[in-house]
1. Here relative contact order in percent (Cα under 8 Å, 6 or more apart) was calculated and came to 15; which of the structures 1, 2 was it taken from?
2. For distance in nm of label points 7 Å out along Cα→Cβ at positions 23 and 95, which of 1, 2 scores largest?
Structure 1
Amino acid sequence: MQLSKAQEEKAKVISELHDKFARAKGVIFADYTGLTADETFNLRKTLRAANLDYRVVINTLAKRAAEGTSVGVYRDNFKGTLGIVFGYSDPVSAAKKVLEFGKKNNKLAIKGGVIEGKIFNPEEVKAVSELPSRDVLLSMLVGTMQSPLSKFASLLNATLSKFIYAMEAVKDKKASNEK
């Protein structure tokens, strides 16, 4: 059975969306009602600069594409106008950038999101966006792990120094007793 051109286009969109849903660590859903073409262009530009993807999709296609991915848990919420932001490396960055843009332009409203397989409502997405970035969290972890090690090294160094000073004092005392 031969597919029509429209069916082929829909199948292609579903396939692309499914791939994006499968690869994304963070997916934010937004209502873009009222955004002008220039505002939408600025949103895309802002997101692209942060290595994020943005797609406007038909809900039925998004529902079909979400099947078998971590975003599938959100399928029942695909209603109304739907703009989707995909974050691939840092799950928090998508939430941060969308909310940043939303502060400048109140026409963009967060509907919710799926971050690492868990559904987040708009308030939870806002809370997640206030978390430090992955790189900052990793540096904080390294600093926390490094602190006890450097204290231990300082303690060992101090003990060794005291031992050397004590040995020098014993040597000096023996030398002065022999004279």
Structure 2
Amino acid sequence: MVGSAPAPCFGAADLAPRHELDAPPWLRVESTIMATASSLRRAFDSRFDVLDLRLSEASLLAYIAENGANTQTNLARGLGIGRAATGSIIDALEKRALVERQPDPSDRRVWLVQITAPGKEMVGRIVEIDVVLRSELRAGIGREERQVLAGLLLRLQDNLAAVLEAEPND
């Protein structure tokens, strides 16, 4: 009808947007991903609390256990976090004797971070908690669905890398 108000982008019954692009910013897919990531971190942190660990510490320990001793720079790159943050995590784990720094035999200016015997034991406990939590998180989500989701998230990561690469450096 001429002169009538445009149809709202939300259905009257459930206020759901008709299309993701019509949704307010807090309901868009990117916001959902960010909220989910935050909740995932809280869930892992909560479960690892019995070990007095955070997800970042557990991840670093498990990474070293799987990949062997490595430099702080390579650990940061492998975990996708900054060098300074990685250094803080290493310091905390070293205070608990879960990792130790050793001079790199090929370059005495560089330190290698390696897991200790107590660190290896801790990784066993981390894996037990991780297996249970991942099982709970994946309830009702089949393997094919997870593969599709993983593929989409990897494409989004590639797009993000391109966007960030194109950003001017200050």
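1. Label of the source structure: 2.
2. Once distance in nm of label points 7 Å out along Cα→Cβ at positions 23 and 95 is worked out for each structure, 2 has the highest.
Read the figures in this text as sums done on the coordinates, not as results from a lab. Since this is a predicted model, take the numbers as computed values, not measurements. Cβ atoms are built from the backbone, for glycine too; each structure is taken alone.
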